[in-house]
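Each value in this text was obtained by applying a stated rule to the coordinates, not by laboratory testing. Given the structure is predicted, the values throughout are model-derived calculations rather than measurements. Cβ atoms are built from the backbone, for glycine too; each structure is taken alone.
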Structure I
Amino acid sequence: MSRDEDIAAVNDAGPDLCGFVINFPRSPRSVSPESLGRLVGELDETILAVGVFVDQPATFVAQVAHDLVDVVQLHGSERNSYITRLRTLTDAPIIQAFRVRTNADVMRANASFADLVLLDNGWGTGRSFDWSLIGGIRRPFMLAGGLTADNVAGAVGALSPWGVDMSSGIETDGRKDPQKIKAATQAARGALR
């Protein structure tokens, strides 16, 4: 989320988590820590703020977690040694994203030191991956990649994730769409409960 109207739509829909891409200029969704502070300040207090980071220094991630977000989500090439270091700096829960192409990717996710793993097709592609690979996962996971209000309930029913993560599936013309946010939240909540 990167705009005030995005936060208003999220507050109306009431998901459990709301993600913010932080300091990643290659993403049109990226926000600065200064903008993040304002946006998180507008977020309903019942919704956890998730900071999404790509290969940022652990000290920066920990400081943002301390000051602004409730949960850390890693989307870069962070290794377990990085997560170990990050844990010495913050108590925030850590989610690590994995691009799933093969069984080896699922095995890497199984070995992650993160609290949760996020299984995805890749950074913001809007497409799902081969879900048959999930059979090898041996830990709680979140599902991402190609999820929309139309398919999230079926995905949850078939795969039993801990949670789901949606971004491009709740956008219209590259902007968050309030109707899609609400419909996707309702569909996911109904399937996950």
Structure II
Amino acid sequence: MHADVREEFLAKLTARLSTTRVGDGFDQRTEMGPLISKKQYDRVREYIEIGKSEATLFHGGGRPDGVGDDGYFVEPTVFVDVAHDARIAREEIFGPVASVHSWTTEDELVDAVNDCIYGLFAVLLGSDIKRLLSTARRLQVGGVMINEWFGELPMTPHGGHKQSGTGREEGLEAVHGYTQVKHVSVNLDASLRAGSNWVDAPL
């Protein structure tokens, strides 16, 4: 987020995460369930330990209260003071772990986002839609959500740039993925249609 709103954002983020209901995924009141397997649980826990050595643990990092000893639950975790080249900033964790970065200029933001081997989706939040659209065009990602976190429709292509996958799902672009391109050219020179030798036709 912009450096001017960093502290306000972190305060609101902490307040929201503190009330996030973690528990049984079949409970309608649950907002965040467990991780899918012990392998992924161990992986996320390892990244949290890596984060503690790379940055400042701002929120979470442990096991949520009230979930007991069963299940692969991880508390929503936030790191701050994260270097751009930190592993928790550049590698996909696939768990409830976020690293918070701030910026002061649009160029700084765009350069940071594009300096990454991944490029699936980005979310931009703000009130200046014209500026947000301009920024969206500069990001090397497969899709950009503006003032929403999930706005895909069946007719919109889904996919990423760089190491975030190849091809597209959904939309006309997905249909193109199931087709083959064929080039056919026709010379409409009248002398050829009359039966003359194509070798003698004018170039």
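Quick check on the output: 0.95 is FRET efficiency 1/(1 + (r/R0)^6) of positions 8 and 168 (r between Cβ atoms, R0 = 35 Å, to 0.05), derived from one of I, II. Which one produced it? Intermediate values should be presented prior to the final figure.
Details: I: 0.95; II: 0.40.
The value was obtained from structure I.
Can you spot which of I, II the value 1.0 was calculated from, given it is distance in nm of label points 7 Å out along Cα→Cβ at positions 48 and 88?
Numbers: I: 2.5; II: 1.0.
Going label by label, the one that fits is II.
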Worksheet item: Hey, Cα extents along the principal axes in Å derived from one of I, II reads 40, 40, 30; which structure?
Response: I
Fill in: Among I, II, structure where relative contact order in percent (Cα under 8 Å, 6 or more apart) as derived comes to 16
I
Item to complete: Work out the source of 4.1 here, i.e. which of I, II gives that when distance in nm of label points 7 Å out along Cα→Cβ at positions 64 and 176 is computed.
Response: II
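Taking distance in nm of label points 7 Å out along Cα→Cβ at positions 16 and 160 as the quantity of interest, name the structure among I, II where it is greatest.
Working: I: 1.6; II: 2.2.
By distance in nm of label points 7 Å out along Cα→Cβ at positions 16 and 160, the leading structure of I, II is II.
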Discussion item. If helix-only ellipticity at 222 nm (-39500 (n - 2.57) for each DSSP H run of 4 or more, over all residues; to 500) is calculated from each of I, II, which structure is the one that comes out at -9000?
Written reply: II
